[in-house]
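Each structure below is given as structure tokens.
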Structure 1
Amino acid sequence: MTTIRPTRREFVIGAGAVLAAPAVVRAQSEIGEVRIAKQFGISYLPLMIMEDLKLVEKHAAKAGLPSVKTSWLQFAGGAPINDALISGSLEFAGGGVGPMIVLWARTKGALNVRGAASLNSLPLYLNTINPNIKTLADYTDKDRIGLPAVRVSIQAITLQMACEKAFGVGKHDKLDSITVSMSHPDAMAAMLSGKSEINSHFGSPPFQNQQLLDSRVHRVLSNYEVLGGPCSFNFMWTTEKVRTQNPKVYRAFLDALAEAQAIITKDKVQAADIYMRMEKGAPSKDFVMSLLNDPQHEFTSVPKNTMKYAEFMARTGTIKVQPADWKEMYFPEMHALQGS
């Protein structure tokens, strides 16, 4: 069957029509396929569990939608995910808080993209193989930092926040010129080769942890140090249209995510087995278990420290509108949580 994708303009107009005529939306049947974006690494373990155990299908069937199926699409960064969501090629986007906030600000009053839930709260490390780099001040024009997307990924935004602390207000973009957009696997391979201009990687688990097993690699900083405590790394977000037109599917997705996160908390062995099965080239099970048992690694739907990112991004011009509070960036299902 041929699927006709709406153009960007048609999708925006369609979203406006939904908001103008909610009675029509309620009369329509819900979607039969849920397309979900994910990226690389153990931070996406809840989505891997949802895929492996078919949890979205399970909860959709409980809601009276037995024919719903899911398609899981792999991306290397938040920018192409946002493009896919805007074009109508995705129902749920998964990525870092930076791309989510960018799209929230860009679509406010139109598509009205908001966060559906957090996936986790995890430390992110800026690692390097260059022995001369101890702090951000040691970076030169000869160095290169691999990260998922320059200027908009959570790693890029965190690096800017760290630069502002290190070099002063107005200097947040001091190291932007030496950052390079790369997937985590590619950035890790380039850095560890010792032959690439990429000698640093602002990554995520498990890549950053694997790197530190190499005696040549050391950590320069972490996001927890920059923000002064734990902060959410990955989120799921979607459009108001998807949520409004598909209330049962939307609820099934949230229930499936909650079940997956509960499995990670209560049965780490099962979670590790699923990760080993789903992620090609995964390290040893003992290594995976060490990550799941790390007290800093929390798989939770609660948003943490997202307002610090939004305030910084608004002040530095990455987004043109600042939310009044964290709840403005999330759909109502998250508002009862003790987020920040």
Structure 2
Amino acid sequence: MKSVYIHIPFCQSICSYCDFCKVFYNPKWAHEYLLCLKDEIQDHYMGEEISSIYIGGGTPSCLNETQLKYLMSLTNLFHKKENIEFTFECNINDITEEKLKILKEANVNRLSIGIESFNEKKLILMGRNHTFESAQEKIQLARKYGFHNINVDLIYGFFNETKKDLLEDIKKVWKLNPEHISTYSLILSEHTLLHVNKIPAIDDDLDREFYDEIVKFLKKKKYIHYEVSNFAKKGYESYHNLRYWNNEEYYGFGLSASGYIDKIRYTNTYNLTKYLNHEFAKTQELLTSQDILDNEIMLGLRKTKGINIKEFEKKYHRPIEECYPILPLLKNKELKKKNGYLFISPDKLYIMNEILIKLI
């Protein structure tokens, strides 16, 4: 089985922090794009059973109703597993009864909503304009139409953000009662408006303090911290994202989408004109055996549960100790072993990248 990621690059407005591939929504471009997306899927999908679909962006929910129906029809090109996880990303302001009906009829069963914050100062800085009340209203509407697996995104770590600001944000996110919460520290990427405007980054120690506060609060509220940035109620861990972290294969369709099929990692073009001319693929890399091993470690240790030691040996025909220098890191307690799993010590997750550098 494989998974599918579909990228819809269109947005009604461009957020100041976003470094994903996106363009302003244009109905004509969106129409042409969806036709090309169909051609790409028909050209490259090999007919395997698909266990999860994730439609992201951009802002997929900015499509008009006719385009959204057409996009949903494209997912019928896949041979879907009976209990498939089907996620659709939404902007809170785009959610309407008609669009929810279209998604429900297409068997979408998971919504991912980019709230990011409810703090007025942060919202202005990000170029967002929703409120806690509007988010509550739209999520209640989604519940009415049978969506009972909802993720909410939160971004923290803005210049001049205080611990009080952070706690108010995370409490409001919790009050929405989502099944899943993804939290991300702000990255001031080169091509974002925040970077262009020279907005300063926060102090690393404060960023660490914020991370610890989020983990502490959500664990107290019975969310499972199952991946470095992700929290879920029991049974609502993102199956699709776990496919990435388990180093399993997936298709990527659409502008800038990445995929991993038959030991090849590929990335599609970021150029909309090229994509509309059916020049889909940008780069392809055939991974070596060592590349695949390294990805297994780098992705697997993002999970708080870590890597199943027996499954690793079964998959690669070598004990993990022969592949990587884990013993010194076990000795200094950066890594731990428990119940057949190798994982990063919970109090060291924030410095995960430093630990991975020591391993690879």
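No value in this document is a laboratory result; all are computed from the given coordinates. Just so it is clear, the structure is predicted and the values come from calculations on it, not from any experiment. Cβ atoms are built from the backbone, for glycine too; each structure is taken alone.
At-a-glance table
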| item | result |
| --- | --- |
| Top of 1, 2 by FRET efficiency 1/(1 + (r/R0)^6) of positions 254 and 286 (r between Cβ atoms, R0 = 35 Å, to 0.05), largest first | 2 |
| Structure with the greatest value (metric distance in nm of label points 7 Å out along Cα→Cβ at positions 166 and 238, set 1, 2) | 1 |
| Relative contact order in percent (Cα under 8 Å, 6 or more apart) from the coordinates reads 26; which among 1, 2 | 1 |
| Origin of the derived value -0.67, -0.82, -0.99, -1.36 (log10 I(q)/I(0) by the Debye sum over Cα atoms at q = 0.10, 0.11, 0.12, 0.14 Å⁻¹; candidates 1, 2) | 2 |
| Percent of Cα pairs over 21 Å apart, for residues 118-205 alone - highest-scoring structure of 1, 2 | 2 |
| Computed 1.5 for distance in nm of label points 7 Å out along Cα→Cβ at positions 246 and 302 - originating structure among 1, 2 | 2 |
| Structure from which 1.7 was derived, distance in nm of label points 7 Å out along Cα→Cβ at positions 102 and 158, options 1, 2 | 1 |
| Answer label among 1, 2 for the case where distance in nm of label points 7 Å out along Cα→Cβ at positions 86 and 142, calculated from the coordinates, equals 1.6 | 2 |
| Given 2.1 for distance in nm of label points 7 Å out along Cα→Cβ at positions 182 and 318, calculated: source structure among 1, 2 | 1 |
| Structure (1, 2) behind the derived value 4.9 of distance in nm of label points 7 Å out along Cα→Cβ at positions 110 and 134 | 1 |
